[in-house]
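Participant: Below you'll find the structures, each written out as structure tokens.
Bear in mind that the values in this text are calculations on the coordinates, not laboratory data. Remember, predicted model here, so these are calculated numbers, not experimental data.
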Structure P
Amino acid sequence: MPGCIVSRWKNAAIVLAILTALLTAASPAQADKYAVSMFHFNVQYVAGGLRGFAIEAWDQTDEENQDMIIEESFEPVLDLFLAHPGWGVDLEMQGLMVEVMAERHPTVLNKLRTLAKNGQASVISFHYSDQLFTGFPYEAWEDSVRRTQQVFEDNDIPLSKTVFCQEGQAAMGMAQAMEDWGYETLVWPKNLWRSQHGEFPPDGPDPYYTFGNLDLVVGSQGLNYNSGELELTWTFFNDGELLATGDWDPYFPTFFKYKEEAVEEYEAKLQNLEDNGWKIATVAEYVEAAKESSHTPSDPPDLFDGTWQPESTNGVFRWLGGPGAIWFNQERDNAVRTLNAIAYRELLAARVAADEADLDVDDELDEAWRLLTLGMVTDATGINPYKGEVLYGISHAGEAARMARNIIDQAKAELALDKAAIDVAAESMEEADPQTSPAETTAPITLEIVADGRTVNETWYEITTGDPKIRMVELEFSAGDSREISVTFPGNTDDIVFTSALVDDVPVTYDRADFNFSTDGILDGWPMALTNGMINIDDDLFVIKDQGLVHLAAIIRQVDQDVTFMDGTATRGSTVTWRFWLVEGTASQALDLADEINVKPVLIR
């Protein structure tokens, strides 16, 4: 009899296990329906603060504006998810924001740490400052990401392996850089995809794509894969500052206040989703589920570098020459970005000079790089920067350049050099040979120049006559009232050859016919930042912008093959000089020159 009882209990346990397995298999909703979010926070939302912005009542220092962002918009979101331990959330921010919390908001930082360590919050950061990293060489971003990862480590905040960036910046070239620095998944904004290739099918994009050796997810685009096998919805994909404040942003401190009802409305939305079988999850949790589905990932189509709302902002043009709609008379895009480029070059040279002269200036160099990273902030040239933000970019980059020049001068004195040639690529510094001016030559191509009310002096120089053949052109615009000036280089090729952001040394070739550029507000073409300045205009013919004088978007089109550089923010009453190099040779040869000019230059100081 006792044996029969034991047997019955064993049988009952087996039946229970079977029933549990069947019930689990019959209830796929919890595992197969994912509701994710992306809260993009930015303590440089108003870079430099609001002094002199609008009215005296709104005057704030940079620190006061940062504190307001953390207290009024960030902490309420943390509190919401702390109240729901089963909910996941993606919180993107620059490394600087973690630093600010560590210095002035330790309680808030502890809340973030709690969420991150218990697996609820995926804390995303790809740069120390919310910089326009797609507009500059790899090494400018490398210092930023190194600094960011150190800040996270110092403050015991687990750093997410997911990547989303300021202004939704994304580029195919990011794959290798992400892998090198330990990241795994890029969230590519849906509008940056749509504007290049048209609408997604009714059931959405693929659950995920390959991205080099990593993964790519289309952000803010829902999907229903394989008739419900896997579903995805996005509950929030925007500036995180807007949710808890009822869509007010930090430019308006009187109204930028925590509104309990706004958070409660979002909380109810998530609760309703959970009640209907959706898992409130992180992007990483969703990707893990997608990898367990029947989907076999494929490569995404070719995609140009860009930002998350290319139609409303004219793509990267808004940050590299395009005026905003509000304070456009205060913008100085080319002035800010060329100073960023100059400071970058000076810092590279200063590092070489310090090593050659055995100077103990590591702390000075580190601070100068930090200032440059801040000066590269996107808000200094877009979306609608007011004069305080423009000056933030100029002052930080200017101070970085001054510090670098001071180090170079110290090294010259130590090595008894009158005029130094500093070769960044060769890591050498020696007495410079006497410089000779290049010979003027006739124009090999006809440029189309627009400069209403300004006269333009176009001068061509012959640099080399061999292989490759290199010429340089300087465009000197006289002082005038027109703020819009441009030059168009005639093109004659369906191929587009350039280097993607964070890959300065590997040119890629795209076929113009593979794209379907939206022309809704994108200048009837596609603006490209060109991190090393290089793009082709014909077979074996390349243009390189000298970023120390002209750092504007290169606008390519599908209607024709021309390439246009335009500045809609040129300073009234001031002369302007642009310099371009024309290389008749291979992509590799053009790349070498672009590297020598913009990436690892030779400077005479």
Structure Q
Amino acid sequence: MSELDWVVIVIYFGIIGFLAWWYGRNQHDSVDYFLAGRNAGFVAVGASIFTSNIGSEHIVGLAGQGTSTGMAMAHWELHAWILILLAGFFVPFYYKAGVQTIPEFLERRFSASARSILSVVSLFAYVFTKVSVTVYAGAIVFQALLPDTFGSPANAFWVGAFTTVILTGIYTVFGGMRAIMATATPQAVIILFGSLVITTLGLTKLADGGGVIAGWGELVSTVKVNADQFALWRPLSDPDFPWLGIIIASPIVGIWYWCTDQYIVQRALSAKDLTTARRGALFGGLLKVWPVMIFLVPGLIGWALHQKGLIALPMHVVDGVETINGDTVFPTLVSTLLPTGIRGLIVACLLAALMSSLASLFNSSASLFTVDVYEKLRPGQSESHLLKVGRIATTVVVILGILWIPVMKQVAGGGLYIYLQSVQGYLAPPITAVFLLGLFWKRLNATGAVWALAGGFVLGMGKLVCQILFGAGKIENPAWLAAIGDFNFLYASGVLFLAAALLMIAGSFATPPPPDEKVHGLTYRSIRELHGDEIRASWDGWNKLLATTILVLVAGLYLYFSFWLN
């Protein structure tokens, strides 16, 4: 890192700090703090959705997965089509209900108990998966790029972790959703530009200066030698990513994440009207098309450069075998490929990804606690009081994120992104089942929702504990616990979804149906009856064009990468 690189980074932090102060000056109530006053435009909504999703764990973790598993994780990054579901089906429900949080919507459809369970599960997921994984990935970047700046690589890791968490926490506490939305668009531009630069320079180096197209041809020919390792679709015999498991698990996690998670949906709820909310979700989907090319492909490029001896990727030992340390691939590409100044810009890109994702997490966590927990315990509080509680809650989440870093450092190992997806695969199924069935089947009631959410969470955490403690090379007796521990995480997601759906149906049919007035306006059919004209009008020509473009691009990527190594 040169002086010019540091200057670029300092300028970036200065701009972000100014925006946080500027937009955080005039926040007077919880709607301002959590939903930016419900006045955001579609570009800000879409950019915020994208930057909330793309954290440092994506940039670092996806490059690592590209190096180790090729295109296997691309299915999770081709979820742009699910944002069409968000815009087409879910946003009208949430927006017309006028809710601030997704658990609040769940209370209106089912009960306060269902809301409380979802709030607790969501907070658990935020603090112990998303916050910790994002911080860990950012710290890995500091460790790789500044190994001696703070005395040792280990010191660089901790300095990076604490610095980014604290700085992001400060601007989130004082700036709220307005600051997050205001910084989302420039951060999205920096993230896309920086990652595109890495991809372009990597392909050019791979072709020995012959250009991007020649570099792509060289990449394909190099990867073909290990086609089984890097293929998009794997046979059923594949122990990690069988194609059937991908088809089952990927949509379950995707619908939970993109359509029911406060962390993402809160951005759409900040829009100034329903048309804008739907267009913002679609614009976020358009941006979401590109991570495969600019985050995952650099991992393939890094592997190819390593195979040709053009760069040396760090190695580590896993189960007695020396292999590439995937989580260090992206920072290694930054340090070896980029010239002075551009390197600082890319580090700013990584910081932008980390900070935008963390800021969204902190704000969403504070929103869940303030609206879904605190207001329930102490109703009737003033808006200024709730604003203060929201800021305190954000601070607490920041502290919890810091405390979890040492544990995360031990848990993550070298498979950061797959760790994240497997944990989410155990948390998502019951929530996805409750929302899908609850929106389209009015007979299902609060009892069924509570059974599904509580039972599904217990089963999912049971699977996670078994996976950590039991299985081959761990505790192998009793055999049935070892079998659960070794059971493929993709199939486990499907089993958990089915179990939650059955629990929901059983609980609902064991008790009386909800009265019509309870569900009116909260199921797909009834909301179309109440607001059909407005909902149809909000799906205008531009929204249809955006949805069509997303489908064409996703289909094109699937088609190409299904056959690119044949």
Structure R
Amino acid sequence: MARTPVIFVPGLCGSFNLMVLLDWRGPTLSGWGFPPFISYGKQFLEAFEEAGYRRERDLFVAFYDWRKSVRDSARLYLKPWIERAKQRSGASSVILVGHSMGGLVARSYIQSNDYANDVARLITLGTPHRGAGEAYYTWGGGEPRSDPSVKAVLDVYLWYLQNAHPFQTQLNRLRTIRTQVPSIRDLLPIDNYLLNDLGADRPRPEPLHLERNLVGALLNQPAHLDLLVGRVPVTTIAGDGFPTIKAIVVGGPPIPPGDPPRYPDGEPLRDEVDPAGDGTVLTGSARLGHPAVNNLGPLPGASHGALPDHPTVLGRVFAELGAETPPLGAPPVEPTRLVLLTASPVTMSVETPAGAPIVPPGVLGAQAEAPATPLRRRRVRARDHGHRGKHLNIAVIANPPAGAYRVQLHGTATGTLALGAMIISATGVTVLAGAEGAAAMPATAPINTEISTVHGRVAAGTDLFYEVVVTDTLTAPDVHLDAQATAADAVAKLRAAVGGRVVLGGAEGDPVATVLGSATPEVRDPAAAALSGDEAATDQVVQALGGAEPAAMVDALSLVARDVLGVQDDVLAEALITQLQALT
């Protein structure tokens, strides 16, 4: 008899497919994965695989486009995932384990008219059944105050949207969230969580709010809860002991309101928090108020983003399934990560610092020990999440030592480029409601810096070199063009392409001498000598190109590329001209 397959439904930002998230591809089950720069979901899968489950046989991850409303995600993604799981396992029903928003997506399917009586049971982990106060900041003001893992993914998504989407120059963060990520509205609290700042705080009735979570209000009607528990057994698991928003004290809406209007239901003044929550979702919201629901006791020390991978949570999940819990270690420790991003027609490779000191995980530039033997530079090739016309590269370097990272971008077509860099580091999370076992497993969460970004232009064959300087975990990396390396590469390629046409002394018929004839002697002589192979002159030209005033040398060599090389190889000529112009 086939074992009932388990489908994990990730939370907000727990699914990653840039082709879909940027609307370059419609709804699909292929091409998805967990975000490559956080550890989310990995221990969950490893635990089930250790217990004998097999991916794509009786263990599935229902990745989905978390930007869409939970109803659309249920219809376009979860239902097809369930059909796939039934077909591949031979079972007639599945078990759904939904984390955070994933639990709402699961409920939306089970409580809908599309339900096909094919869910054996539902387990929710930190699902905001009655909403989460943090969503007010994201939806109302475009200011994400989300779980750190969610914020890291949302920042990356918004960065790519800004730098790769046609309306990149007009990106308004709030308008983007309101138009591109309507699912955030489905996370607003459905209770009276806004308080008027009128001396004595007074609640503002939720039904009078301009921005409301209608999906949550409908799913939690008594008749709909009866429908849910009548169709499937439901178990809820909640974290506890972390300061969690229970109410937000607001003033009036901002004046002028902005376009779209910011905080139409009142600008936040301060938060009121409660330790009975996982840092994002209150314990009461992670439970369902129905006598037929199995609301398990809250777990101190299990923060919102860590719930799916927390050993105690996994132990409870296996107990609910009537299965023996496999050996589980401590919660995974988030390593510090250097994340490099491009939204450009380029490929990217990264060289780590040579001979860099060894640094403990999560610490940069502090108490570093020199390696016993010198370390060589390690080259890391970025993974491409885009398509041939627009490469969307991501390179992730775990536990990066402090130092300068050399990034090479190789153009694959003509277009603009954006190179971004950020640090995602693990930090401790305070547990307020201390309980037995909580201190033994200190919670950590990934915190990301701002994304430092530089822009430029490339053509097919252009090679640009950048330095990304990492100093510590709290400071955004410094990103700048490595002018010397870019200049040296351009001169070497131009010399190889036209070297056979250069005649020292400017003999008659020398095309390079002819082109350089209008340049000043300070530019003409070293340029001609460098292109003929003179190493000392080459060093002089490279220094000029990488100096404070490279324009004259750039113009001279660009003319050589256009008028001499362009006759034979116009593609390489364009690449080199673009590369040289990057130096100005």
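Participant: Taking relative contact order in percent (Cα under 8 Å, 6 or more apart) as the criterion, which structure among P, Q, R has the greatest value?
Facilitator: Q
Participant: Match the computed value -8000 of helix-only ellipticity at 222 nm (-39500 (n - 2.57) for each DSSP H run of 4 or more, over all residues; to 500) to one of the structures P, Q, R, and report its label.
Facilitator: R
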